[in-house]
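Every number in this text was worked out from the coordinates using simple rules, so none of it is lab data. Computed from a predicted model, the values in this text were never measured in an experiment.
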Structure P
Amino acid sequence: MTSRRFSAFWTVEQTPGGFKVLDASGQALAYIYFRETKQQAYNAGVLTFDEARRIALNVARLPELLG
């Protein structure tokens, strides 16, 4: 099995309805979606804006936490 490495310095970019975590080369690593209001998120059973933002930021921190 070959080792797969993603360039360090991951960033978070807001997209319509979600966040995208990108590595240093611009490769999309994760998409985290949300609903605009707490009520919409609750009704759909998905994340709120703040929850999705915090998760995306924590995913982007993984290289520094593991390095």
Structure Q
Amino acid sequence: MSANDSYRGYRGQALETLKAYDAQVWSDVKVKTDKGSFTGIVLPRSETADQHHIVLKLRSGYNIGVAARSV
């Protein structure tokens, strides 16, 4: 995986948050927010997606977006 693929589709605040926690696309992570804790895999984003959310694939199979500022 190249450096660009490590954070595919992420930019701005979401990219900064992923780098701060050393989490890359396809990493298995546990995210704690003020809404609860979520365990899942960081999914890649579309290049045109907003810069404020990190997308996780939960073990249940659902995908969720987590506000990068709440992590």
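Per-structure values
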{"quantity": "Of the structures P, Q, the one that -9500 was derived from, the read-out being helix-only ellipticity at 222 nm (-39500 (n - 2.57) for each DSSP H run of 4 or more, over all residues; to 500)", "calculated": "P"}
{"quantity": "For 17, 13, 11 (semi-axes √(5λ) of the Cα gyration tensor in Å, calculated) the corresponding structure among P, Q", "calculated": "Q"}
{"quantity": "Winner on relative contact order in percent (Cα under 8 Å, 6 or more apart) once structures P, Q are ranked, highest first", "calculated": "Q"}
